[in-house]
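All of the numbers you see were taken from the coordinates with simple rules; none came from a lab. The shown structure was predicted, so the numbers you read here are calculated from the model rather than taken from an experiment. Cβ atoms are built from the backbone, for glycine too; each structure is taken alone.
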Structure I
Amino acid sequence: MKNFNSKVAAITGAGSGIGQQLALNLAKQGCHLALSDINDDGLDETLALLQKYPVKVTRQILDVSDKEAVFSWADTVVNDHGKVNVVFNNAGVALSGTVAALSVEDYHWIMGINFWGTLYGVKAFLPHLEASGEGHIVNISSVFGLTAQPLMSGYNASKYAVRGLSESLRQDLELTNSKVSMTCVHPGGIKTNIAKSTRMSDSVNQVLGVSNDDSIKDFEMSFINTAESAAKVILKAVNKNKRRILIGPDARVYDWISRLFPAGYQRLFTAVVRWRSKTA
């Protein structure tokens, strides 16, 4: 997909962050938009920002963990726009706590949104992308899909799963001579609202010796990349049909560490958490 002019893009999590910036950048390039988010106010904000662009925009309140809702939305997008050329499976949430402290329901919650929501998006839109004659799928993983972190087992599991799904999907599409391609994105710390929506166990407080609010603030301090810059990198990568994207210097560092110390990096990360708990 060399350009987005007159194409149709579907974006989940379009009410803020990377999803919102993808919508704005695509609109500037003449791309029509089908936007979804679970946050009604966020979608309203995105639509207000898009008013000055001469493109068709549709909106849908959507819980991506609801299979039937995602499949219904995909059909609605094609009915409203006549086609769909690219889907961005961007919606996501975070979960923090020790494995012992988190409930099975906590894991169901994060996997339902981060992994199953991505899979539903792939399965629902793939036939429509094939029918368009030129399609692309973009799945958002994370640097936490490259390395595992203490206290982040649920998030790690979901983002590793997205990575595995995406890399296998790309190969499937090539083996079957599909008209659709796929790109997997591994952002570093992006200045978005994900920290505020993090579901956090009291075990984080017990391990780190700080309140959950302070832990979230500390987490946000690692967000060194902007959503706007991330969106631009993603769209350029789609134009170049890249398999994988690392966004930000922190993502490149994590990738480098995982390659040089595929097992040893765990000791380093554990040592850092222990040091933080002693200095808190």
Structure II
Amino acid sequence: MSIIEAIILGIVQGLTEFLPVSSSGHLQIFKALMGVEIEENLAFDVTLHAATVLSTIVILWPEVKRLFVGLFSRHFNEEQAYILKLILSMVPIGIVGFAFKDQLNAMLESPYILTYVGGALLLTAALLSFAYYAKPRQKETISYRDAFIIGLSQAVAAMPGLSRSGTTIATGLLLGNKKESMAQFSFLMVLAPIMGEMLLNLVKGEVVFSSIGFVPMMAGFLSAFVVGCLACKFMINIVKRGKLIWFAVYCALAGVVAIISNFA
């Protein structure tokens, strides 16, 4: 992989991470379009996801700081309850990441990856459409039960092409949670799993010593981080105010194109 290719993929990650359109799916589509073939697909993708997680921390720093300060209060408070819900939501994806990492990596390297991505994008479109038209009773706060169910949906979204943010936000909406609350919760709940996976890769040397090379890996990381910082606040507002049905239409079209291109 060249430095330019890594930068382009980083830009794709930065732009698509904060929309319910599957950043992982778009990474696979652009890899195919550019003819990029790498051995450590999962390590590279996790590196780019870690960059956008870092941009999320930067942009949402006031909220992250509030939660961090509240964590050390002597009395149980809203911040500690929110953190417990975030931790609860992270359990399923942690189990999936530990138990099915090799299977996920094998799927990324499959010659039929675009078919998998296309099918998952169509599923994302269906889920977003269902969440858009459903009108459940609105809740004021996300419950512990809802947090765990949303976490289960995040674990399912480990499949390439199934939008993590789209799946978690749609699940939360179907459970009756407000779009504003779900947008923030969805972006915060991925922080620990991705950073933990990135740290594990660094310890194992999979980032620094991978066949991709240190320079292209870091070029992709930096481009994803910079674009992510520029896009994060804007994209979060789109998710809060925008109609999910338009994202559903886009995912459906992208899914059909991905499937057709795999057999063209």
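Listed values, structure above:
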| quantity | calculated |
| --- | --- |
| Relative contact order in percent (Cα under 8 Å, 6 or more apart) derived as 19 - corresponding label from I, II | I |
| Mean count of other Cβ atoms within 10 Å over residues 71-78 derived as 9.4 - corresponding label from I, II | II |
| Origin of the value 14.2, where mean projected area of the Cα convex hull in nm² was derived from one of I, II | I |
| Parent structure of the calculated result -16000, given that helix-only ellipticity at 222 nm (-39500 (n - 2.57) for each DSSP H run of 4 or more, over all residues; to 500) is the read-out and I, II the choices | I |
| Comparison of I, II - label where Cα Rg over 2.2 N^0.38 Å, for residues 55-174 alone is highest | II |
